[in-house]
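Please go over the structures that come below.
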Structure P
Amino acid sequence: MDKLRDIYSQAPKFWPKANIDEGVEAKEIGLLLPIKFSKNNPYSLEKFQLGKRLFNDGNLSRSKQIACASCHDPDLGWADGRKASFGHNRQRGKRNSPTLENVAYNEHFFWDGRAETLEQQALMPIQDPIEMNFTLPELEQRLNKDPSYSKAFMASFGQSEVTAKLIGQSLATYQRTIVSRRSDFDRFLLAPKQKQERMKKIYRAAMSDKAILGMHLFRTKARCMNCHHGATFSDQKFHNLGLTYYKRKHQDLGRYNYTQLPDDVGKFKTPGLRGIMNTAPWMHNGLFSDMESILNIYNAGGIPFQKKIDDPLSPETSILLKPLSLTREEISSLIEFLKAITAPPALGIIGDNNL
C-alpha cells in the first residue's frame with residue numbers, strides 16, 4: 001500500500017494506465033475547474049439572490065406548497081432521499097430526483113437529457129402536471145402581483161416585469177453555484193501544492209489506504225472510467241445498464257422517450273459521482289439504497305439484454321459493461337473511494353468548493 005500511495009501521490013501523468021476500452025475518450029479524474037457561467041446569462045449577486053429566493057418559494061407551484069427545494073434539499077445532498085419524489089396532490093413521480101451538485105458542469109439535463117440548457121430545465125418541473133402543475137403565464141401573473149419580486153427583478157435585470165425567461169435565468173444562476181465542496185480525494189491531490197510540510201502530510205493522509213486501493217481499482221480492474229471520468233466523474237453520455245424493466249412493472253424507456261430512437265431504449269445519463277454517498281437511493285428509479293448491491297451488478301457485467309430481431313424497441317445492455325471478477329474486499333475498497341470523493345453537501349455559494 002505504501003508503494004501504491006507513492007504512485008498516486010505523483011502527478012496524474014505518472015499514474016498507472018487506466019483500463020479504457022477502444023473508442024472511449026476518457027479524461028483523467030481530478031479537481032473541478034472554476035464554474036463557467038453562460039455568456040447569455042452572466043452571474044450577478046442580485047440574480048443569485050433572486051434565484052435562491054425563487055428556488056425556495058412554493059409560489060412556483062399551483063398549490064403554493066411545492067418549491068424546487070422540495071425535491072432538491074441541501075441537507076440531503078441536493079436530492080430528496082426518496083425513490084421517486086412526490087409532486088402535486090402527493091402524486092408520486094416516476095424517477096429518482098437527481099442531485100443538483102455540479103449541475104453547472106452538465107451538458108444534458110434530466111435523466112433522459114431532454115433539456116439542453118439549465119435555463120430550459122429550470123422551467124420544466126413548474127409545468128409538469130405531476131410535479132408543480134402550473135403554467136408559465138399563470139406564474140408570471142402571480143409573481144407580477146408581488147411588489148417585492150418586481151423590485152428584485154429590476155435589480156437583477158433592469159426591468160420590473162417578471163417573465164418566465166428571466167425566472168429560468170435566475171434559477172439557473174443560483175443552481176450553477178451549487179458546487180461540491182472539497183473532498184478527501186481533492187485534498188490528496190492538492191498535497192504537493194501545500195507549502196508547509198505539515199499540511200502536505202495532512203493532505204496526503206486525507207485518503208485512507210483502502211480508499212487509494214479503491215481509486216486504483218476504479219481506474220483499472222473495475223473499469224469505472226469507461227463511463228465515470230473527468231472532474232465530475234461522468235462522461236455526460238447515456239448508457240443502458242439493463243435496468244429498463246422492459247414490458248414489466250417499473251418499465252422506463254429512458255432517453256427513447258425524448259429522441260424516439262430505438263437504440264436509446266433504456267439509456268439514462270451517467271450521473272456524476274462526486275457527493276454520491278449523500279444521495280441514496282440511487283439509479284434513475286431509486287431502487288437501490290445499498291451501494292454494495294449496485295457494485296455487484298457492475299461486477300456481474302450489468303444485467304444482460306440483447307436486441308431482438310422481432311422487437312425493434314427491445315433494449316440492449318451497453319457493451320462497456322463486462323464481468324469484473326472483483327472480490328468482496330475490492331468492492332469494499334471501491335466504496336471507500338466513493339466516500340473519499342463525497343464531501344459534505346454543497347452550500348450554494350460562489351467558492352464554497354474551497355472550504
Structure Q
Amino acid sequence: MTWLTIGAFAKACRLSPKALRLYDELDLLRPDRVDPGTGYRYYAVEQLERARLVAWLRRLGMPLALIREVCGLPAARAAMEIRAYWAGVEAETAARGDLAAFLVDHLSGPSRRETTTMLRLRYAAHSDRGHVRPANQDTVYAGDRLLAVADGCGTAGARASAAAVDALRSLEDAELPAGNVLNLLEDAVRSANEAVREATADDTDAGTTLTALLWTGSRLALVHIGDSRAYLLRAGELFRITHDHSVVQSLVDEGRLTPEEAAAHPQRMLLAKALPGDTADTPDLKLREARSGDRYLLCSDGLTRAVSDERIRELLGRGGPADAVRLLVEAANSAGGDDNVSAVVADVVPSAEPSAPPGWSGPRGGRLV
C-alpha cells in the first residue's frame with residue numbers, strides 16, 4: 001500500500017491541508033491511516049478520486065452536508081443530485097439577477113433610463129402538419145411580449161397544446177412586476193397545467209410540451225418543460241438554451257447512452273416531464289439578458305429530429321424571421337416530414353427599427369396557430 005502525506009495529497013487533489021483536516025472531522029474524507037504516535041494523516045492513492053469530486057463540488061458552492069450525501073451515492077444517482085442542485089442555483093441566481101437589474105435601473109434615475117436604447121421583438125411563426133401525420137397537434141404563438149411553442153401528444157394532443165399556450169397568452173397584457181418576473185411566469189405555467197388537465201380529462205394519455213419566452217423590455221424570461229427547444233443565434237454562433245426533459249436525454253446525462261445512440265433509440269420520444277404533470281414536474285425557469293442583434297428560435301421536435309443543429313444554424317441566419325421560419329420548416333419537410341413541425345423566430349431589434357413586412361404563411365401580431 002502506497003500512502004501520501006497530507007501535504008502531497010492536498011497538492012494532488014487541489015485541496016488545502018486545512019480543508020482536509022476539516023473534512024476528516026466531518027467524516028467526509030477520512031485519511032486511510034493515522035500514525036498513532038505522531039497523529040500524522042496518510043491518504044491512499046485510491047482516495048484521490050473522491051477528494052477531487054469533493055473539490056469540484058465545493059467549487060460549485062455545494063454545502064458540505066450535501067456533498068457528503070452525493071459522495072455516498074452511485075455515479076448515476078450522484079449525477080442526478082448534482083443536476084437538481086445546479087438547477088436550483090440557476091433559478092435562485094436568475095431571480096436575484098432580475099431584482100438586481102431592477103434596482104440598478106431604479107436607482108440610476110430617469111436620465112439614464114431615457115438614454116438607454118429601447119429594444120423590441122420582431123418575429124414570425126408557423127406550424128406545419130408535415131407529410132405523414134394526419135393532424136397537427138402543435139400550437140405556436142408569437143406576439144409583442146410572448147413567444148411559445150407546444151407539442152401535443154395523444155388523441156387530445158391538439159387540445160392539450162392549445163390549452164397550454166392559451167393559458168400563457170394572458171401575459172401579453174399583464175403588468176410585469178419588478179424583481180419577480182420568473183415567479184409570474186411560474187404561476188402562469190401552473191394555470192396552464194390545470195388548463196391542460198381540464199382539456200384532456202377524457203384522454204389520460206394526452207399531454208403537451210411547453211417552451212416559451214416572455215419579453216420584459218430588456219430581458220427574456222424562459223420557461224421550458226418537455227422536449228421542444230429554444231435556441232439563441234448570437235454573432236453567428238448557435239446555442240441551445242433548453243435541456244430536453246426526455247427519458248433518453250436522462251440516460252445520456254447519466255452516461256448510459258451516447259448522443260448517437262440516443263438519436264436512434266426506440267424510446268427517444270418518451271417524455272420525462274410534460275403538462276399536465278404533478279408537483280415534481282417543475283419547469284425550467286431562466287432569465288436572459290437581451291442584446292440587439294440576437295435571434296431566438298423556439299421549435300418542436302419535428303424540426304430538431306429531422307434537421308441537425310449545424311443545418312439549423314445555417315438556415316436560422318438567413319434573411320428576416322419569416323424567411324428563417326420558412327426555410328426551417330421546408331428543411332424538416334424535405335427530410336421526410338414524418339412529424340408536425342413548428343417554429344417561432346424572433347429578433348431583438350431597436351424600437352426605432354421598422355417592422356419587417358409580413359412574410360410567408362407564418363403568423364404575426366400575436367396570432368395563435
Structure R
Amino acid sequence: MTKKSYCSRLFKAIALGLVLSTTGVGGAYAADMSHGANNFYKSDSVTVQKVTFKNQYQMNVAGHLYLPKGMDKNQQHAAIIVGHPMGAVKEQSADLYATKMAEQGFVTLSIDLSFWGDSEGQPRNAVSPDLYSETFSAAVDYLGTRPFINREQIGSIGICGSGSFAISAAKIDPRLKAIATISMYDMGSANRNALNHSLSLEQRKEIITDAAQQRYVEFLGGARKYTSGTVHEINENSHPIEREFYDFYRTPRGEFTPKGSSPLLTTHPTLTSNVKFMNFYPFNDIETISPRALLFITGDQAHSKEFSEDAYKRAAEPKELYYVPGAGHVDLYDRVDQIPFGKLNDFFTKNLK
C-alpha cells in the first residue's frame with residue numbers, strides 16, 4: 001500500500017471521525033463483562049424515567065433522568081448532565097455514567113444530542129456543533145426548572161466528542177458550574193487536522209470540495225451520502241484504532257440500535273454536514289470558563305489524549321488533567337474497573353456547592 005493510499009484510508013477511518021459511531025445490528029444485549037466492560041449496567045439503587053424537553057429552537061430533546069432511590073423531592077439537589085460520544089446515543093456510555101453518578105447521590109440526566117437517538121432533528125445524523133452544544137444548555141433549562149434541583153448546582157460530563165460540546169456550551173452558559181470530560185475529542189481539530197495533525201491542507205480542501213459538490217446532488221433530489229463511522233468489519237489489515245472502536249460499537253459489548261434507525265446508517269454522519277466541524281473551535285476562549293472548575297480525564301494510553309492535553313494547557317484555573325493508568329480511549333466508555341468514578345464524585349461534590 002502506498003503512503004498516499006494509506007493516509008487516505010486512515011483519514012477516512014479516523015480524521016473524519018472514527019469516533020462518529022453508534023450502533024450495530026440487533027439492539028441491546030446483555031452486558032459483556034470481559035475486562036470490566038459493563039455498558040448496559042443497571043442499578044437497583046436508582047430510578048430512571050424517560051423525559052423530553054424543548055431546546056431553544058423548539059426541537060424535542062430526549063433524555064433519561066436518574067434519581068437516587070429514597071431521594072427527598074422536597075429538598076433541592078445537585079445534578080449532572082451526561083453527553084454521549086459523538087455519533088453514539090445515550091444508551092452507549094452516557095447511561096452508564098449517569099447511573100453510576102446517581103448511585104453516588106446526584107440527580108443525573110443522560111441526553112441524546114440533536115439529530116441522534118430519540119432527539120429530534122432532520123436529516124438524521126446531521127452535524128451541527130452549535131445545536132449539539134445547545135443540547136447541554138437545554139438540559140440545564142430542564143433541570144433548573146425542576147423543584148427538586150438546585151439550579152446553582154448543575155454540572156456536566158462530556159464523553160468523547162461531547163466533551164468538546166460541553167466546553168463549547170459552558171463558555172456561554174455560566175449555569176454549568178463544573179465540567180468534566182472523558183476521553184475527549186476536539187471534533188473541530190479532529191476533522192481539520194486529524195490525529196497528531198497528520199492531515200494536510202490539500203487533503204482538507206479536497207474533503208470540503210467533495211462535500212460541497214454533494215450538496216448539489218442532494219438539492220436536486222439525489223441520494224444522501226454518509227461518511228466515517230465505525231467500520232462494519234475488521235481484518236488482519238485493520239488499524240488498531242479501527243479495532244478499538246469496533247470492539248465497542250460492533251459487538252454485544254456496546255452495540256445498540258435506536259428504534260427506527262438503520263444499523264447501516266446510524267454509525268455515520270451525513271457527508272455534507274460533517275464539514276461543519278471544520279469551523280468548530282471549542283477550545284478558543286476556554287479560559288473564560290474560569291473560575292468554574294474543569295476536569296479532563298483521559299487514559300494515558302489513549303490515542304485521543306492530545307485533545308485533553310491541549311484543553312488543559314489553554315484553560316485557566318481551577319483545572320486538572322487526570323490520567324488513568326493503562327487505559328485507552330474506548331476503555332473509559334464502559335470499563336467500570338478503569339473509569340475513576342470516585343474522582344468524578346469528589347470533583348462534583350467539591351464544585352457543585
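Identify the structure, out of P, Q, R, from whose coordinates Cα extents along the principal axes in Å was calculated to give 62, 43, 42.
Numbers: P: 65, 65, 32; Q: 83, 58, 40; R: 62, 43, 42.
So the calculation was done on R.
On FRET efficiency 1/(1 + (r/R0)^6) of positions 194 and 306 (r between Cβ atoms, R0 = 35 Å, to 0.05), which of the structures labelled P, Q, R is highest?
Working: P: 0.10; Q: 0.60; R: 1.00.
By FRET efficiency 1/(1 + (r/R0)^6) of positions 194 and 306 (r between Cβ atoms, R0 = 35 Å, to 0.05), the leading structure of P, Q, R is R.
If you work out mean count of other Cβ atoms within 10 Å over residues 138-145 for P, Q, R, which one comes out largest? All intermediate terms of the calculation are to be shown ahead of the outcome.
Details: P: 15.6; Q: 23.8; R: 20.6.
Largest one: structure Q.
Read-outs throughout are calculated quantities, based only on the coordinates presented, and are distinct from any laboratory measurement. Treat the numbers as computed from the prediction; the structure is a model and nothing was measured. Cβ atoms are built from the backbone, for glycine too; each structure is taken alone.
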